[in-house]
Structure P
Amino acid sequence: MSEWFCTHTGLPIPTLTPAQVPIWWQKVAQAGLPPEVWVETAGRSGAMLTLGWLGQDWQVGRVVVLVGQGVTGAVALCAARHLANRCMNVRVWLNPETPLNSLLHNQYTLYQKTGAQRVDLSELIGETAAVVLVGSEVPLLPDIWSWVNKSGAEVLRIGATLDGAAVATLVVGLPVTETPYSGQLYLADVGIPLAVYEQVGLEHRFVFGNQYIIPMFRRKNDEFSG
């Protein structure tokens, strides 16, 4: 019995195995969408999810973005920039153990140009937040999660849940089997051509309709058999 995912109308969403993930993103890059390009689209989707979660309080709700290693950290930084551009109350905590590769460095440089803050843990102690947005491909420091648990914030996650918990998770590209996701799941359209799916042997129909983010539901194959 294996997991698969579908839209709210039951349309199947292709699923990658962990072994397929690097091949998939390599094919995406070869099609003309390197990380530097699709991170921008994914970051906008992260900002849209955050705005939707805040609802009518989007202009006053405090957002703290926790940034760790990997491409999901770059996506989170991009989302922070989009939120800061809207004059929202946004602050970024950058994991001090995270080396700034070119992708993260570029996104952080762009974020700095908004004039929004970067904070360390000592500046967050005692503070509250409406939403915490997390992007990291490695676990974050236990002390930052201790603050999150006391902040009263709802946690939104980009990608796999490696630590902590989230009320919602934004999956970029395609979901991956045997991967921990938490909360309500959403899938972000980053503009991948259908031909790329065919190149890795995936059957796919365009599932986004007129949206860039859609709810995604986890099912078991045997629920749809028979």
Structure Q
Amino acid sequence: MPVTAKVTRRLIPYLFLCYIVNYLDRFNISFAALEMKADLGMGDAVYGLGAGMFFAGYVTFEIPSNLILQRVGARWWIARIMVTWGALSCCMMFVRTPATFYTLRFLLGLAEAGFLPGIIFYLTHWIPARDRARVFALFLTSTALAGVVGGPVSAALLKLRGVGGLAGWQWLFLVEGLPAVVLGVTTLLYLPDRVSHARWLSTPIPPAICSAPFPGPASRGRSLMRDFLRM
């Protein structure tokens, strides 16, 4: 389907990039471990608990985040998630005590909750049901690429130790957090809310796409769950 291919070429590369940034920010804590523990005098137990606090926050806010997403719209909520998680990731460079470490990791989990469901929710409004499995699979290959890119990038940032009076782990959190803030702002400009707002779709839009976008609030969650279970 030509329109589906055009939508895929327009949306997937951008969302692909967003998810790579998300993956890097989620796991950069493991790359920062050696330097950060040595600089701050944290033991393995403190660091392990702090790393796990992310998932405590993520699980706590996952369902509420998805409910809010249905109310305010995927584009705005994805943008909010990216800006707040990017800002909090940058704030990790200011960690000095276990308490601030735990707090920021928990808040980071809260901020990131709902990001992947938000993207899936957004794509269901653009991709016909028969093409969704293929498009979603293409999008989720970003995790593999993030794993390939994350190691070399994080290693290079750690080598900046001493530049500007900052430790390598501080550069790591700062540089890998800023792209999320920038992408969060550009999300509001780049991603259209609905098919009718997509000026780049000049060809006739098939009924399979026209009929899919933006059901009423009462049916959004149910239709998304049915689509997920069909996959």
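The table for this structure:
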| read-out | value |
| --- | --- |
| Structure (P, Q) behind the derived value 1.02 of Rg/Rh (Cα atoms, Kirkwood Rh) | Q |
| Answer label among P, Q for the case where helix-only ellipticity at 222 nm (-39500 (n - 2.57) for each DSSP H run of 4 or more, over all residues; to 500), calculated from the coordinates, equals -10000 | P |
| Origin of the derived value -0.49, -0.74 (log10 I(q)/I(0) by the Debye sum over Cα atoms at q = 0.14, 0.17 Å⁻¹, for residues 54-165 alone; candidates P, Q) | P |
| For 1.0 (distance in nm of label points 7 Å out along Cα→Cβ at positions 110 and 158, calculated) the corresponding structure among P, Q | P |
| Structures P, Q, by relative contact order in percent (Cα under 8 Å, 6 or more apart): label with the highest value | Q |
| Parent structure of the calculated result 1.0, given that distance in nm of label points 7 Å out along Cα→Cβ at positions 86 and 190 is the read-out and P, Q the choices | Q |
| Which of P, Q leads on mean count of other Cβ atoms within 10 Å over residues 118-125, largest value | Q |
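We did not get these values from a lab; they are worked out from the coordinates using the rules stated. These numbers come from a predicted model, not from an experiment. Cβ atoms are built from the backbone, for glycine too; each structure is taken alone.
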